[in-house]
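S.K.: Below you'll find the structures, each written out as structure tokens.
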Structure P
Amino acid sequence: MRRILCLISMVTLFIMLAAKDLQAVSQDPVGINWPKFLSGCDIVYDDLGSSWNEGLFTGNGLLGTMIYRDSDDGLRIDIGRSDVRDHQSGNGSPLLGKARLPIGHFLLKPVGKIRKISARLDLWNAEIKGTIYTDKGTIEFKNLTFSERNVIYFSTAYTGEESGSSWQWVPEASVSTRTKYSHIKVPEQYKGNPEGRPGKSGAVEFYNQTMHAGGGYATAWKRIASRSGADYLITIAYQTQADQYVSEAVASLNKLNSAAVQQQLLKHREWWHAYYPQSFLSLADLRMQAFYWLQQYKLASATRANKPALDLMGPWFKQTPWPAYWFNLNIQLSYSPLYAANRLGIASSLMQIIDQQQENLIKNVPEEYQYDAAGLSRASGADLISPVKLVAGSTEEISNGEAELSNLTWILYYYWQHYRYSMDKEVLKKLFPLLKRSINYPLHLLKKGDDGKWHFSVKTHSPEYPVGKGTDTNYDLSLLNWGCKTLLRINAELKLNDPLEAKWTEVLKNLVPYPTDENGYRIAADVPFNQSHRHYSHLLMVYPLYLVNWDQEEHRELISKSLKHWHSFPAALQGYSFTGGASMYAMMGKGDSARDYLNQLLDKFVQPNTMYLESGPVIETPLAAAASIQELYLQYWDDVARIFPAVPSDWQNAAFQNLRTEGAFLLSAVRQQGKTRWIKIESLNGGDLAMKTGFQQKPNLKSASDVMLSDQGKGVCTLRMPKGAVALLYVDEMDLSIAVADVIGYSQNDNSFGKLGKKK
């Protein structure tokens with residue numbers, strides 16, 4: 001009787017799942033068929049590759065899998081948990097004693113010889129489906145990581161003799177993979193963790209990995225037999241001090257029976273089906289469109305609210321010399337596409353790690369400055385212990401990383417973005433003291449020169465430039481300028497009357513100008529830009545800070561020649577050199593050049609599964625490219641939103657829905673046959689929105705609320721909107737009949753990533 005009731009329950013749940021899919025399609029307010037649209041963006045393999053960068057991946061912001069072929073032996077399922085880190089002390093580099101640690105993988109080994117493995121990453125349902133074809137039969141498999149439970153689900157169904165296939169756990173040594181590189185010197189006192197031990201508790205098997213520093217982690221799995229195969233439930237528990245992680249893992253799996261698994265499958269789909277429609281963007285270039293949506297999937301798989309902040313690889317561990325957090329570009333670029341995409345919940349994990357580690361951020365600066373300053377050097381573990389050792393007037397020799405003054409300020413730029421896109425005053429109140437401390441540190445290092453200008457009294461390092469340190473680096477001047485301006489803005493907005501207001505104002509007035517020469521912006525006053533440099537650390541005032549921008553006609557020549565000169569030394573350019581270049585060209589309104597830079601990135605650097613490698617995984621570059629793509633359609637800088645500012649000339653149709661701008665406005669727009677047809681604006685907070693609409697004449701306004709439209713000249717109009725108001729701008733009322741769905745690029749057969757589609 002119990003079996004019959006359980007079967008009825010499972011059937012009911014499957015019917016509910018199907019009904020939910022149909023309902024999600026039919027209820028989309030602008031007619032987007034999400035399953036059809038995203039299916040054209042899926043990664044599809046006729047025959048799955050045998051490397052990490054060809055794998056298919058799942059995740060829930062903490063746990064994740066990467067699936068690829070294990071030579072000719074079977075299917076490899078890498079298992080990851082993004083907060084599993086060592087926490088040893090006294091081993092110097094955080095890349096060793098506080099490194100991300102590998103966990104291991106499962107191996108599904110068929111009975112017969114593999115002929116091929118077909119596989120697909122189904123974006124809409126956030127799951128992997130595939131079939132292993134052998135000379136003895138087939139193994140169908142499905143994999144996902146539950147959104148609402150920290151459990152990985154892997155199911156199999158067999159035909160022929162493949163019911164005899166084996167399932168094997170293969171642990172990885174619990175040691176920093178930085179030790180695997182012969183050119184890296186490892187201190188004698190560093191040692192990896194002891195070898196783990198297998199065990200079993202009832203139906204649950206586990207692998208117990210203890211750690212020298214205390215605590216440990218356990219990978220646990222349970223097999224549930226089905227009529228045609230088996231389901232495997234997998235989890236990882238991790239504790240830094242307590243030793244209950246094994247029992248925690250076992251208990252987590254024991255709570256899940258077949259009915260509970262089906263409930264989790266339902267919740268999993270509900271989560272993802274609600275996630276994607278938070279915003280929408282359709283591109284004429286189907287490869288770039290697929291790439292963009294795969295980054296949206298990747299972001300929600302890699303981090304979420306109340307989950308670990310995104311490091312260089314998310315839950316998808318691969319051997320790497322970079323098993324840490326990186327703060328001079330990487331974490332900043334990783335979060336850059338979330339704000340315009342209206343995904344602030346996911347972006348909150350960045351604020352969370354900063355809030356949690358404020359004490360260590362203060363301890364990172366020299367003791368004499370800790371009373372009012374904070375900082376962050378190049379790399380660290382999750383504790384953000386990464387000292388900056390700059391002292392006013394000092395000539396003491398310190399490393400380049402220890403001389404990176406402004407990394408924390410650049411991260412706080414995205415904290416500021418979170419406030420501006422949400423207009424949540426609680427975010428602003430938390431940001432202000434942090435930003436004040438971050439700017440106090442460079443203020444301590446300033447001195448007045450004979451020219452009456454403020455200069456740095458110590459050499460600092462412009463990230464990644466090979467020459468090393470310089471005086472008055474553009475990296476630090478840009479971020480000090482931005483920080484002082486932002487502090488003044490917050491001070492006024494919160495009516496704080498902070499006693500440092502006069503200091504910030506005076507520094508802005510008398511700070512030394514950005515060093516330049518005949519080639520554009522220099523690295524520093526005493527360091528020219530004369531060799532290949534992958535980083536745009538000397539150009540932050542242009543992007544992403546927009547302190548120097550294209551609307552300032554007097555700076556256009558300087559911006560253009562600086563960008564050209566940067567890329568005239570190609571040897572060291574990497575993927576994010578092209579995302580930075582694309583974003584700068586987009587700011588100029590040069591959509592064709594921006595598109596071409598993005599295509600160079602896709603052609604030369606992006607892997608078949610859209611991951612990116614520089615010796616090891618570095619996730620930030622594809623994610624930064626998603627931000628560059630957004631900027632073709634919507635930009636917000638200098639307090640003005642720009643609609644379709646850099647659409648390439650051969651993209652006649654374009655559309656976006658619910659992209660977010662500063663001020664907490666949701667914007668939607670349609671462009672057809674090279675002409676903007678309408679713009680929809682929803683105000684989530686109330687206030688004024690200045691826009692460059694791109695209309696060739698003053699637009700008409702339609703709104704059921706008390707909305708005011710005014711023309712500011714030079715193509716700028718301003719909407720004054722109460723909270724909750726919705727407005728439409730248009731020229732021809734007939735254009736209002738054109739829906740977002742009318743200009744969508746559907747393609748179920750062009751799947752550009754994997755090994756089915758084409759790479760240009």
Structure Q
Amino acid sequence: MNKAITDGIVFAPPAFAQGLEMWSSGDGTPGSDSYENALNAAFVPADQDFGGALEIQKTDSVQKLRYMGETPILPGCYLRVRARIKAVAGNLPSVRIAGWAGGAGGAAVTGVTMTGPQVALNAYGQVVEVSAIVGSGNRAGVDMVWGATALYGHFGLDLIGANGGVVRIDDIEIEDVTNVFLRDYVSIVDVRDYGAVGDGTTDDHAAFEAADAAAQGREVLIPSGTYFLGESVTFQSPVRFEGDVTIPTDKILSLTKNFDLPTYSDAFGGNTEMAFKKAYQALLNNPDHVELDMCGRKVELRAPIDMQAAVANRTTYGMRHVIKDGQISIVPTANFDVDVVTSQATYAPGDPKQLTGVVNVANIEIGSLVQGNGVGREIYVRDKNEAAQTITLSHPLYDAAGTQTFTFRRFKYMLDFSRFGRISRCLFQNIEFQCSGDCSAVMLPPTGKGFMFQDCFFTRARERCITSPGEGDQGMMIDRCQFISNEGSKLATERTSIALNTNANDVKIRNCRITLFRHFAIIGGSSTIFSGNHLFQGDSANPGPRLAGIVLTRTNNRATITGNYIDNCAIEWSNEYDHEPEFASEFSFSSLSITGNIFLCSSAAPWFTFLTVKPHGPGHFVSGLAVTGNTIRVIDGELDKFESVDTTFATVNYERFNNIRFSDNIFHNVRNPVQNPLVMEHTESSVQRAWTIAPKPKLPFNAWLQHVESLIPSGPIRDENGDPHYGMPYYDSKQGPDNDEVVFRWEKPVRGSVVVRVRIDDLL
């Protein structure tokens with residue numbers, strides 16, 4: 001740094017040849033005596049050593065020479081004051097650089113050093129150079145430390161010693177020598193000092209590495225310019241970008257000491273999209289990088305980010321890595337348009353995850369949603385083989401045997417991990433995916449474990465918030481997130497957006513808020529936990545149909561749904577991912593716990609139910625279901641029942657129902673609250689040998705009444721004479737046209753009241 005060059009500041013005083021009126025015999029302050037017309041001073045125009053020189057006879061104990069102009073003292077700027085002098089006659093004096101420090105308002109600054117090192121003149125005609133450095137900081141080599149108070153100085157020299165001597169002085173020089181101190185003073189290393197050019201074409205990576213090595217932990221400055229880096233560069237010191245960097249896609253810029261999005265944004269000229277890609281590349285390529293902190297900044301995308309292409313040297317990654325504290329939004333462009341391809345293909349249930357003979361397979365993208373006859377919801381293209389004309393599906397198809405035309409819809413995601421082979425232990429924390437109704441948010445990798453989303457917002461996704469095209473959702477955890485639809489103004493049946501789908505096991509979705517999607521979650525795996533969520537899918541229709549918020553697609557589900565607020569939507573339990581949907585030697589609908597939830601709906605059609613079992617093939621049954629401790633309330637109307645069986649494709653085998661518990665639920669405005677086991681009182685007012693009890697409306701799923709656990713008389717059982725009867729009946733279950741009645745048979749006609757406990761399932 002040199003202020004004379006960078007800021008045009010003039011430090012050097014005028015030559016003596018220009019006149020002595022600006023040279024004082026005092027401190028140089030306004031009003032002090034000058035050497036103009038002084039008896040002991042004169043300008044010598046032709047000295048053999050100096051050319052023009054000032055000749056002074058020493059007449060005071062300290063003979064002063066000061067430039068009367070104000071030389072500025074700037075913070076961080078260091079000046080060298082230098083003079084050449086020789087003795088020509090009389091006593092030989094000593095000489096030193098000296099000055100007067102001025103502060104605000106022209107006041108003298110006291111308590112600072114005003115003189116430099118003293119030099120003796122030992123011979124006549126011998127030229128001696130004397131100098132001193134003055135500046136604000138107490139740095140090694142600074143002779144006159146003036147601090148931050150001094151604003152300017154009057155500089156020159158002092159003659160000390162015996163009077164009477166005559167000396168000649170060459171023009172006094174003042175120069176900026178800050179560059180001598182800059183590195184130590186501000187702890188900055190400038191890459192230009194190590195050969196960086198910054199012209200956008202010269203490869204400056206070696207200069208960057210040299211500057212980083214020299215910095216030893218001090219800050220490296222990348223000044224204005226465009227710096228091309230032909231190779232990867234890792235900074236072990238902090239770095240500050242005033243200029244921009246260009247670097248090939250496969251080369252890595254790693255900033256170990258300030259690894260955050262704002263620094264990468266500075267490096268790439270404010271291009272946050274490029275900055276995010278390069279920062280993510282560094283995150284997966286440097287073991288020192290664990291968290292990419294966006295520092296509250298927003299990334300604007302003009303196209304989806306292929307996350308694997310951003311990290312071209314990796315197809316897998318398994319270490320914990322975090323992206324946190326920022327927003328990702330888009331600038332709408334055609335790059336986010338959905339690609340739609342129709343193609344003929346053949347499906348054979350014997351190879352349940354393959355489509356063969358796929359016409360035009362090259363144009364079908366991995367990650368495309370598959371639609372067609374007999375295709376379940378959220379089936380995606382997991383992989384393809386163009387040479388063999390085959391497509392690998394994320395799940396089997398339930399009724400698509402043969403050849404048909406399928407539609408493949410490739411949604412565009414802000415962050416697309418689908419080209420990775422495997423990504424695990426990735427955490428998004430406090431990120432808003434601001435889709436603005438123009439794109440989807442995140443597509444997961446085909447395989448992986450432990451993806452996590454914490455405290456994130458998925459705002460107005462056009463099609464999907466989180467999509468799993470394979471099993472990259474294994475063990476996924478979604479906590480305290482908000483999913484906000486772009487279809488709030490539409491009726492539920494007109495909506496097409498789905499917040500998320502899963503295919504693998506052990507997913508946890510907790511304490512989230514979800515509003516106004518067609519479905520919240522299509523769950524393809526097992527052992528899923530839903531806890532503490534609020535799902536709302538209402539609309540303006542009155543009365544209106546309500547759709548499923550949670551769709552469970554595996555029969556042996558092992559899911560836990562507890563403590564949720566399930567609002568104007570339902571739980572649907574199907575087997576639409578089964579290529580042989582009829583029951584065989586397998587677990588049927590089993591292992592589901594629905595406990596402690598709040599179910600609420602308003603203005604719903606009376607046939608709507610909060611729990612629907614929907615088999616896609618015959619022979620299935622329910623074996624292991626607990627619906628306990630829930631609160632069910634209907635506003636502006638009534639529902640017929642809480643639960644139902646959807647027989648669109650097939651009904652269920654009620655005779656094989658087993659281990660079902662409906663208990664401790666609270667029903668408001670539900671016409672037929674249900675229990676299992678059901679406890680009810682029956683009164684036979686006339687003597688009958690056969691008592692028929694029909695609890696049908698109160699049995700879950702309108703199922704068969706299979707067993708009686710107990711019968712207790714409520715008071716005496718009397719015969720036709722009014723005498724007490726102490727015998728006990730036996731029962732015949734599964735009576736009546738719908739097998740939902742039980743007949744108790746006594747040894748003789750009797751009347752009275754009994755409390756019975758009946759079940760729709762087999763006894764354990």
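Read-outs: derived from the displayed coordinates by stated rules, not from any lab. Bear in mind the structure is a predicted one, so any value in this text is a computation, not a measurement. Cβ atoms are built from the backbone, for glycine too; each structure is taken alone.
S.K.: P, Q: which one has distance in nm of label points 7 Å out along Cα→Cβ at positions 396 and 436, as calculated, at 2.8?
M.R.: This value belongs to structure P.
S.K.: Identify the structure, out of P, Q, from whose coordinates log10 I(q)/I(0) by the Debye sum over Cα atoms at q = 0.06, 0.07, 0.09 Å⁻¹ was calculated to give -0.38, -0.52, -0.87.
M.R.: P
S.K.: Using the calculated result 6 for relative contact order in percent (Cα under 8 Å, 6 or more apart), pick out the matching structure from P, Q.
M.R.: Considering all the candidates, the number was obtained from Q.
S.K.: semi-axes √(5λ) of the Cα gyration tensor in Å, for residues 172-331 alone was computed and gave 31, 28, 14; which structure, P, Q, did it come from?
M.R.: P
S.K.: Here helix-only ellipticity at 222 nm (-39500 (n - 2.57) for each DSSP H run of 4 or more, over all residues; to 500) was calculated and came to -9500; which of the structures P, Q was it taken from?
M.R.: P
S.K.: A value of 3.0 was derived for distance in nm of label points 7 Å out along Cα→Cβ at positions 260 and 276; which structure in P, Q was it taken from?
M.R.: P
S.K.: To test your reading of the models, identify which of P, Q gives 56, 33, 22 for Cα extents along the principal axes in Å, for residues 252-363 alone when calculated.
M.R.: Checking each candidate, the match is Q.
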